[in-house]
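Listed after this line are the structures, all set down as structure tokens.
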Structure P
Amino acid sequence: MEKKTPVKIFDIVIILLAVGLTVFSTIAVYITPAKTVQISIEGPNQQKWIYPLDAEETVRVKGILGEDTVIRIHNNEAWVESSPCGNQTCVGMGRVNSRGSWVACLPNNVYFVIEGSNDDGDQLDATVW
């Protein structure tokens with residue numbers, strides 16, 4: 001005859017931990033984070049800041065030209081509002097809001113990129129055409 005082994009409290013704890021870890025891992029893998037704006041200064045004084053794209057922020061970043069590049073985050077969009085560079089290409093790039101979109105002020109070494117999930121299903125945007 002077989003002898004049945006009773007379930008002990010430690011067995012139950014291990015099973016609950018395994019189930020909890022499985023649920024947590026599933027949520028972490030399949031639920032992507034909200035979009036963020038990652039602002040960077042490149043070069044010897046490299047720095048990074050991260051803001052949610054749904055924030056209402058005006059960020060002043062002092063670049064290598066010694067003056068501020070002003071980055072505006074508003075209404076789920078980000079853009080360079082003003083910059084000390086001569087050609088103003090970064091200002092002319094306009095507002096961005098999809099993952100992978102970026103704007104750089106190369107003369108001032110200031111850069112930002114949109115990271116996180118895309119609500120629009122990673123569709124192509126008008127810049128491809």
Structure Q
Amino acid sequence: MKYSQQIGIVAVLLLVAVCYIPWVYINASPVNITVTGLHAEGTNFGKPGLMSIVLGGVCVIFFLMSKIWAKRTNVFLAAIVFAWSIKNYLVITACYAGDCPEKRAGIYLQVLFSFLIMLMALLPKIQLPEEKA
């Protein structure tokens with residue numbers, strides 16, 4: 001694909017931006033908590049978007065490189081980013097003790113952009129050497 005590397009880089013930047021918008025809203029009795037990718041205080045989630053940001057940064061470096069080993073490694077890292085986002089979706093949106101969180105747009109967007117990163121890593125633009133007849 002002609003623009004797969006640029007689309008992949010934009011998807012990583014959008015994934016980083018999504019880590020700052022609300023993912024879920026937990027309306028528990030004593031406190032009301034809004035969980036984002038980097039702010040989940042009051043829960044045991046930690047910073048679920050931090051790994052996506054770090055691995056996304058490495059993916060950007062590999063998107064910019066034109067070596068075959070970088071493209072192959074990028075497929076592996078992009079699959080890890082996608083698996084991490086699926087894990088975040090399953091853990092953060094789960095009901096605990098009868099309190100079910102309200103899903104916000106951020107939780108869906110982080111899965112979408114991580115899938116797009118993986119798809120663009122699977123479709124790299126590689127210059128093949130021409131064979132001499």
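Every number in this text was worked out from the coordinates using simple rules, so none of it is lab data. Values in this document were obtained by computation on a predicted structure and should not be read as measured data. Cβ atoms are built from the backbone, for glycine too; each structure is taken alone.
When mean projected area of the Cα convex hull in nm², for residues 5-68 alone is calculated for each of structures P, Q, structure P gives the greatest result. Given that P(r) over Cα pairs in 5 Å bins from 0, in percent, derived from a single structure, equals 2, 11, 21, 19, 14, 11, 8, 6, 4, 2, 1, 1, 1, 0, 0, 0, which label among P, Q identifies that structure? Label of the originating structure: Q. Comparing distance in nm of label points 7 Å out along Cα→Cβ at positions 13 and 61 across structures P, Q, the highest figure is found for P.
Kindly point out which one of P, Q the value -18500 was derived from, the read-out being helix-only ellipticity at 222 nm (-39500 (n - 2.57) for each DSSP H run of 4 or more, over all residues; to 500). Structure of origin is Q. From P, Q, which structure was relative contact order in percent (Cα under 8 Å, 6 or more apart) = 21 calculated on? For relative contact order in percent (Cα under 8 Å, 6 or more apart), the value 21 is produced by structure P.
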